[in-house]
Structure I
Amino acid sequence: MFKDRFEASKRLSKLLSKYKGEDVIALPIPRGGLPVAYDSIIDNNFHWDLIIPRKIRSPMNKEIALGAVAPDGTYFVNENYVYDSHISEEYIQREVEVQIKEIHSRTKKFKGNANFPKVKDKIAILIDDGIATGFTTLAAIESLKKQGAKKIVIATPIAPENTVHYLSTLVDEVISIVTPINFVAVGFYYDDFSQIEDTQVSSLIEKLSLYNKNH
């Protein structure tokens, strides 16, 4: 259990310290991934950027994800769900376009441009406050491979054991502090899992940018 994302950040930083001094780019997934990545970036002097994958929503229920898309347009869908639900390719393409526009809008808002992080030949460390289905993580992984990352590491305070095992087959390393067999929900493992507002994201980005300028 974690008191909040900032406590999780301190614990995760210690586990990522082994990458200090290497050619790393830390990639927090806003919003929740940013406070969780904060100490790792500061303590280990990591270069960093944002990556914002988005869920591809089901036409029957917008709360249900049928896949996910990354900023560079890389996407995947749950083929079984798509087949069983008779979802058309036209719908998927339209929804992918909608989500890419939202990704670019959010990225510009937070960092001033919509450029994909410079990951080629670097150790890319994806950081989020928790992983449940892993859909958005999968989209991010595929985009990092496509963009030429030398090594991909996933770092998170909480992920189900079976998800960790699966993701471990796709990337070089998965670091999860807590890996329950009987996973409930990410928020269950935090005393305080209140929503991170855009203003908080902007404040953390400002602090990290200031740190980079001074180091």
Structure II
Amino acid sequence: MAFGAHSDDIDIRAGGTAAKYVDKGYGLVYVVVTTSASGINGLSPNGSIKIRHGEARKAAKLYGTEPVFLDFHQCVYPPGKTDRLPKGNICISQASDNEKTIRMVTNLILKYKPEIILTHCTDDLHEDHYHTSALVYIAYKRIQKTLTSARLWLWPSGSRGSIIEFKPNKFVDIENYLAAKDRAIKEHKSQCARSPRLRTIAIKNAKFWGNKCRFRLAEAFIEVK
């Protein structure tokens, strides 16, 4: 089960791992947490949501699944201003302090009973990433006694970086799944156009983490103890 703040986060940070586990017979629950309403420059929130939801569906289909859209508003839209936006949940910045939304994510995890939960690192300086991580972490703590076998894995921070150095304790060999990861990233055409080096950076990161653990290509995670 993977929680990405935006429509492309799962594929960029854990697409190889997702493809590998699906290939081995596991199911993937592909959760997009925010509306991604601000993801395309010059486009209205409604326009961006339509395109990016469509891209997420195409990417998720490559793993044999459909996305679950939680539709929290992004932090770029301050609390109290969401009345101007398309219909959706509260701002993601409020979610981890809101009992209703914590219960929503908790119930979602309990519904699917995942063995592994993947999401953003809690030290990620991107506001949407950080608040998504906080929300998932709180929900995870609540289900630990019920789903004793569930594990929480956090992937590295995005382009804004983090304050503390990321020190992974889990590595997944994705040498045979980099092509699958790349295909999923390519489905996010709006983001590849906006950031032409997106796929190149993903490959570079796979080589970097592979070098750290003696694989040729890898994805890295911190398993929460």
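Quick note: the coordinates plus some simple rules give every number you see, no bench work behind them. Since the structure is predicted, the reported quantities are computational estimates derived from the model, not experimental observations. Cβ atoms are built from the backbone, for glycine too; each structure is taken alone.
Going by mean projected area of the Cα convex hull in nm², for residues 75-114 alone, which of structures I, II comes out largest?
Largest calculated value belongs to II.
Suppose distance in nm of label points 7 Å out along Cα→Cβ at positions 179 and 195 works out to 3.3; of I, II, which structure was it derived from?
Computing distance in nm of label points 7 Å out along Cα→Cβ at positions 179 and 195 on every structure in I, II gives 3.3 only for I.
Given structures I, II, which gives the highest value for mean count of other Cβ atoms within 10 Å over residues 3-10?
Sorting by mean count of other Cβ atoms within 10 Å over residues 3-10 in descending order puts II first.
Upon calculation of distance in nm of label points 7 Å out along Cα→Cβ at positions 19 and 67 from the atomic coordinates, which of the structures I, II produces 1.9?
It traces back to II.
Supply the structure label, taken from I, II, corresponding to semi-axes √(5λ) of the Cα gyration tensor in Å, for residues 91-154 alone with the calculated value 19, 14, 8.
Checking each candidate, the match is II.
Ranked on FRET efficiency 1/(1 + (r/R0)^6) of positions 27 and 59 (r between Cβ atoms, R0 = 35 Å, to 0.05), which label among I, II comes first with the largest value?
Structure II comes out on top.
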